[in-house]
Structure 1
Amino acid sequence: MQAAVDGGVFPGAVLLIRLRGERVYHRAFGCAALIPAREPARLETIYDLASLTKPLATTTALLRLVQDGRLSIEDPLQKHLEELKGSAIGEATVYHLLTHSSGLPAWRPLYEQIAEEDRRAPGFLGSSAARQLALTLIKQEPLETPPGARSCYSDLGFILLGMLVELVGGRSLPVLCRELVFDPMRAPLFFLGPRSAGSPDTTLVAPTEDNPWRGRLLRAEVHDENAWALGGVAGHAGLFGTASAVSAVAGQWLDSDAGRSRILPSDLVKRFVERQDRIAGSSWALGWDTPSAPSSAGRRFSAASFGHLGYTGTSIWIDPTVELEAVLLSNRVHPTRRNDAIKQFRPLIHDLIYEEMVASSR
């Protein structure tokens, strides 16, 4: 970890490891900030979790709605999102979005049109009208393949899932996630936006990019442009938290897989974290990924493992066969996103974690 800091993989990071229900490693390395002044990373440093929002917030909240019988993963989107009726994406199911097999493309710069509207009518950014525009733009997006044909990782699909969860749950995503996920799991994770409740001490939030498009160093505001245009609250990105908070939710998934959670039902969790063979050539489970060759989880985590990555330099990998959980939080996009050295680092650190924590204890 220190060698990664010294080598510029990231300015700093926090690594948390849990083994067989016990926290066995929790350390901070390097700096939380390099500019405008150097600040040390601490165990309490709050990171922009980027796409860890997908499994920790959106997928977990969706599982709770399925658990309560308010939603089925086989429901077509147009059953709940009436705006999608008659469109190709409206016929895709919740299952297709969770497995990234809806046919939607990976990404589109929705924020550009939302920002353009905001220039004409200040206050549009983050408004309900901005969210409606995003929904319309995604609805108009031609599908690259028929739903279920193949998997293509898609932020657009999870933006729709976030909207679906809000509609079915009857509350905003921050409120719903707090009630169904974060509070019961004692996980102080949160969104930073106008529809969020409360605000943390921003001095604890690690900055991300010195962003030329927004013209400022981003701190305590989401790095992802589309999530920012939607007010910092979206199904694909926007979540913030510490390594301990991430572990509180990830640990519930691991504990439930082992039959120990009183919050998440074991049968549903096992279904969600299992690779879905219905999609040929896909490594995706439901809202989670599984190891594929080569994998950011390295070579030692088993095929039963599940995890996810975040663009800002975050990751979770969980191996239920040995009850191992590894949470790595960094801000590798600080001060610029033009640094992808973490791609080579992730498999190395996960191999080392397995060797030090599992293999050496046998």
Structure 2
Amino acid sequence: MLAPVVTTAYTDGACSGNPGPGGWAWAALDGRWASGHAADTTNQRMEITAAFEAVRSLSGELEVVSDSTYVVHCFRDGWWEGWLRRGWRNARKEPVANRDLWEPFIELVRARRDVTFRWVKGHGGDPMNDLVDRLAVAAGATQRAGSGTTHPDPLDLRADIADASPARAAVTAGARRDGRLPALPIAEHGVAILGHRPPEIGGYDPNAVADAVRGRLAQIIAARREMDPDLVVVSGLRLGAEQLGAEAALEVGVPLVAVLPYPDPDRPWPAGARHRFRDLLDAATEAVTLERARPDTAAAAGAALARRDAWVARNVAGAVLVRAASDTSMARLAQSLEDHLGEEVWVVDPGELVPGG
């Protein structure tokens, strides 16, 4: 008996601004391809849509190849099983992000029973991954769908992008979506560390809780680097979880990008804390300052920090949130991270590391 013919299809999604105008694409090895667009979307939604459209369009045994761990892990690691078991709640008992897309996608994959998923490193030199990236980028730039039975010429795709509006063309031709983004590709490889400040992590002096959190963060960062050798850690270097994450990154040799809300955020701190901040800032591979002026009131400073958190959530691939299970103060931040990153958010509970911590 002849073995069944397996169709391999690569998929990708792209978004300008996250949220913003986006595009999706799939392309099979046999030459078939399709792309589409959305006027106001996110990168995660375009990744899901690209894979869903491939499964809807291609019959027979199918292998979907994606550079999105969000898509691949859902099926390969069985995330969807937990979602269904918990009534469309994630492991933190919060509503699953992008359920409107996931639900029909998962239903289709379960019904077919002949679809597998494989991860490929994005921008790693795989020609098919590069092709669907260009197709998705062009669809997002032009806001036009396309399809065919022969892969398009990359020169034609670049011409499509050049004909798009200047703002979209600049983004999709490879320019930075935001002039403040670092040279290191945090949208593809960045993991942000956020969470509690010292009062919730044992205090301002060295202590067992902070040491345990730092150790767990180092374990997570090292494990993520095994999956992604180009991993970058993103930290705002605030006292507490952010500095512990920065120290953990440096400890295991992962590049650090510091994202500051405004100039000299350490100015009100005691001398010892300022010294620690400056050492970490000097050790960072790159530093980004989002706003030019320092706020003149505590309320304005808090608003700037909230804007920084939102900027980080929009521009990284994943996040680690250091947050006690009983905490409610970071509910909005946790929801923002999940809205943008889906299941690519890991929670570290200090109380689980050191009882009572």
Structure 3
Amino acid sequence: MKRRQLLCHVLAAALAACGFATAAHAETVAEAAAYDKPDREQKLMAAAKKEGSLEIYTSAQSDDMGALVQAFEKKYGIKVNVWRSSSEKVLQRFVQEARAGRHTMDIAETNGPELEAMHREKLTEKMSSPYLKDLIPQAIMPHGEWTGTRLNVFVQAYNTNALKKDQLPKKWEDLADPKWKGKLGIEQEDSDWLAGEAAEMGEQKATKVFKDIVDKAGISVRKGHTLLTQLVASGEIPLALTVYNYKAEQLKNKGAPIDWFTIGPAMARANGIAVNRKAPHPNAAVLFFDFEIGPEGQQILAKRDFVPTSKKVDTPLNKIPMKFVDSRVQLDEFQKWQKLYEDIFTKAR
């Protein structure tokens, strides 16, 4: 018995010397996030530096995520590697790696529905943070396994050289007029926006209103919100129905002839952050989570014209009415709203 115990001790020591840790000594994401003493940041930073780096999978634009990453690296001295693709591919890669037993990613930073899908696959960890109390209720999921860091707010955008403010529609029905023919555009996959509009005005009415617009004025369907916004700024599409406010604001601030407005309440959906339950760099992951939902990260997002979820950061959109699209409902009813969206906007093309 003593010989077996001795062998176990020798084996454990050998594994530790080779860079492995026994289960009893392996710090998990849950353990790192649960630490709530005043020196939380210092403890996480010290452990994260030993881990050496951080891996983020994101669908955010490179310059937007780059602003967060650069500030984080400068403050903590931890190298961040970023892999960027569409939200669907971020989800797909994470799931495929996890099922293969490979755990490369620490942080997923992407759209709400994809983050919710990660939670349902049991891949993400419930998070604790001193900054959660500062966020709006819509940023906090009941399960706590992903958190909204910013809002994608669907607004309507127009080219200020092609249209004047007094020409803008006051209600959706105003667009069902032949005078708008050749002037309207929409993004190809905004079924979550349609779900929000249907919840606001009723599904039957929303279906009729938007079908009337397409039948009488036509609509140009484009893939990608950035492209759609750029086409408004160029004048190719004078008015777009589904633009993310931050992208219109970014181009406007650079001097482009573009502005945005809302028809009724703006539809908003939380995008956010989740931490891999088996993150290879758990302390670095929790440190970045705190950073992005904390005051520094939220201010960086605000300066890039996003709508941060912190109640302590003011933005112009805090002053307009908004309705929130529940990512859980959108995920559960995705096929329904996707089909209706295609029936109204894309199949007619």
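No value in this document is a laboratory result; all are computed from the given coordinates. Model, not experiment: these values are computed from the prediction. Cβ atoms are built from the backbone, for glycine too; each structure is taken alone.
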If percent of Cα pairs over 36 Å apart is calculated for 1, 2, 3, the one returning 25 is structure 2
Matching 5.2 (distance in nm of label points 7 Å out along Cα→Cβ at positions 127 and 319, computed) against labels 1, 2, 3 points to structure 1
